[in-house]
Structure 1
Amino acid sequence: MAWIKVTDPQGHPIYLSAEQLVRIRPCIAGAGDLASAKSIVDLVSGMQAVRETQDEIIEHIRNAGRDDDKAAGA
């Protein structure tokens, strides 16, 4: 199982299972809690606002499998 690390709008680390991702969409700039969110990650069980851009999240997903391979070989 591949996990990716992202950041919630308040700056806390969040770990998401790549297998649970449904889609990544832009976050429309708002006020309050979502003011610093750049993307919304839709998951099988809900959604999560994050500070990373869509391209950054896709890069995290691409690297997730590589990081798992490196850890298994160590």
Structure 2
Amino acid sequence: MGWRYQAKRVKEDFGDGYEYTVVEAYPDLQEEYGEMPHTENTQFIGYTPQDLAKWLRIAADDVEKYDVIICEDEE
């Protein structure tokens, strides 16, 4: 099963607008579940600052490459 980082649109905690967060998405399961299955509250951890930067770059590349996840209950 494959996964990737992806941006998710969420309602602002304060206000009427939206903001974006990073989630781990599982596109191989989308057909089974309908919406894109994903995690919440993704954390980035590295054993060194360079390792952490590597994961942040991977996430940034994925966020720019794939569409934003917008859940039906937010529309």
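Bear in mind that the values in this text are calculations on the coordinates, not laboratory data. Keep in mind the model is a prediction, meaning the values are calculated, not measured.
Each of 1, 2 could give relative contact order in percent (Cα under 8 Å, 6 or more apart), but the derived value 36 comes from 2.
Looking at structures 1, 2, which one was semi-axes √(5λ) of the Cα gyration tensor in Å calculated from, given that it came out as 24, 12, 10? Of the structures listed, the value fits 1.
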